[in-house]
Structure I
Amino acid sequence: MLPTVSKGRQPSTSRSNSMFFQYFRRIIKWRQMDIEYTFWQMLHLCTSPKVVYQHTKYHKQTKNQWARDDPAFVVISILLLIVATSAYCSAYDTTVAHAVLTVLSVLMFHFLITGVVLATICWFLANTYLREETLNSHVVEQKVEWLYAFDVHCNSFFPMFILLYVIQYFVSPLLVAHGFIPVLLSNLLFMVAFCYYHYLNFLGYDVLPFLDKTTFFLYPIGVIIILSPLMILSGFNPTRYILSFYFS
């Protein structure tokens, strides 16, 4: 009879610690990052995201982990956020000190802290409630890696970045104007951005073969679609609110 557990198998905790160590070690080694592949992923997340997650399956087969072992995506996302936020600061004529504070605030709260919180929530829900029960005792039990959950957030965040940081920047003179049309366009832009975020979030977990009922991650889209008309009718302009918060 074949053994059900190999002697050389590392405990899941030590394997996870090793993944984190290798991941953070490569952040300071720019030459080891695959920049070309990262930009390919970013492009296809906006045009054909299913292709990106098809490659995630290949990564699992070759590296035996779902999470990326290359931090290039996170590093480039941070650099793009710095450039975009600096452009807003320049356009709205802020002081250097205020610009630095704004850039740090966006990086920490819009991307890193929010990403860690959302990834942790999705990681917990997926592992606790969405995993299929393994009836075969010879099959190794699989769990969602936390680093993969953070990858999913980063993937979902990038198209939102394009919509709410880049496109919004160029059309902000129209969106911050008074009237019904700016309110309508601003809410539609935010609705599309947040809906697309949750759709990509769903794709990230739906690709995992050991999860069931992943349509759970699509439920926030219904809430967004219901709330958006109410916000439009109330005259709330999210673009004006956010820009006035940072650039009063």
Structure II
Amino acid sequence: MADMFRLAAISAFADNYIWVLHDSRRAIAVDPGDAAPLQAWLSQQQLQLEAVWVTHHHADHIGGLPALLAAWPQLAVYGPADITVVNQPCRHGSTVPAFGREARVLAIPGHTANHLAFYLAPHLFCGDTLFGAGCGRVFDGTMTDLFHSLRSLASLPPDTLCYPAHEYTLSNLAFAAAVEPSNTAIISRQQRDQARRDAKQPTLPTLLADELVTNPFLRTAEAAIQHAAKQHAGQEISAEEGIFATLRLWKNNF
């Protein structure tokens, strides 16, 4: 079934994207950390903001909400229950309306303990859990949670389009190439995504099928990744979760 809506990326701050789903009249915004660029774009497109989807509580994802609620007092704000500006709390398995369809809410903790994703197949709005060729840092979630959350996202259909909230793809690919230097898919993706950035285009959304062959955090079962992680740690690591944790700590200081 063809989508009854279009998608736009609104740039905010240094490297955030506010994703907007819209038809000719209405719009849904994802993680509006800054109201001003979103309001300017909505005004230009003559769109009414109907709902907001919030993945987690960090300021660069929710900072625009007070201004947006002042402008649209009836605004439905879907997200984790423990965020004060959320007026439509949701959790894993909840559904939220979107242009005559329903998006499914997935709990994907790790970056934060309360992180959600919104899945309106084939579109996945994954906040700061999955990035282009990378994943988020662990703040108030746990490494175990993040490992299992990424594993659950990796099991979605390979034609899933992933919409992270940050333009981090090129720096993540540099790390991926350091971990797995013989992976030709990483090299060709670096060239393709560098060309996109040179043309001032987002590298996102990213196809899950591409993530599965280039994102080291989704490839912890691969022998080459395991070897690189063990070499970096200077010790034997038996479990895949340990490989994942080693990669994430390595990336923190890369």
Structure III
Amino acid sequence: MPTPAPDRVLLAGDSHGDAAFVEELCRVAVDQGCRLILQLGDFGYFPRTEAGRAFLASVGRSCTRADVDLWWLDGNHDDHDTLATLAADPAHAVPVAERVRHLPRGHRFTLGGVRFGCLGGAHSIDRARRTRGVDWWEDENPRPEDLVRLGTEPLDVLLSHDAPLGVPESSVLRSLPEDDRSTVQRGRSLLRRAAVATRPRLFVHGHVHRASRAEVHLEEAANGGLRLPVVSLAANGAGDAAWRVLELPSLALLPGGDR
């Protein structure tokens, strides 16, 4: 795929099919000197619905007007049945609209000398209120084969939708029924295993709809473990908390609104 060579990129949390939010991200990207937006899941990919197609068209127009590209991971609230038909090769990002590409699970790419890896997916804790194949999909959760696709070569930045195991649990997670909590923990354990295998310098995710920063000690990693900075981004409707500027190659993260 065409690869920009920026010295900074815009990281964005869940957009949930909110075209106005993505248009604002494009404005922010231009203001912050970013040519690329990396969106971390729950993008709002529902191409089999009229509203979903309108969202994709709107995002394409916004990106084209701003002269920026947007690459996104799948979250739990994206159409996984359709995504499964798009690409079998994680080496290739998939165009879904003008200037917009999906980053498959296990995909790797390099920007400004920085090595990125992608692992989308998460568990829907509200799945009991959803309909299979309409707004909930069995393939939403990260799977062991996703880790195989990602491989074990070192990374600088690991991007995911959910958080890795070891990040402090929210009160919402602690209050889940045991089945849901176990499924969440399995997915987060896979993300932790991916971090242990690839030893990134930074881990960034969405999904939990709040901005935070934690440090996870990966005792399983070689040479005495690894202290991994884990950054969470908020979602649409949260203003500046939903995005951060990542400078390359230093991996310095600028808070929302900084230049």
Practice task
Using Cα extents along the principal axes in Å, for residues 75-194 alone as the calculated read-out, with 63, 35, 18 as its value, let me know the right label among I, II, III.
Solution key: I
Fill in the blank from the handout: One of I, II, III was used to calculate distance in nm of label points 7 Å out along Cα→Cβ at positions 35 and 163, yielding 3.5; that structure is III
Fill in the blank from the handout: Note: distance in nm of label points 7 Å out along Cα→Cβ at positions 59 and 107 at 2.9, derived from one of structures I, II, III, originates from structure II
Handout entry: For -8000 (helix-only ellipticity at 222 nm (-39500 (n - 2.57) for each DSSP H run of 4 or more, over all residues; to 500), calculated) the corresponding structure among I, II, III
Key = III
Fill in the blank from the handout: When Rg/Rh (Cα atoms, Kirkwood Rh) is calculated for structures I, II, III, the one with the largest value is I
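Every number here is computed from the coordinates shown, using simple stated rules; none is lab data. As the structure is a computational prediction, the values presented were derived from the model and not from experiment. Cβ atoms are built from the backbone, for glycine too; each structure is taken alone.
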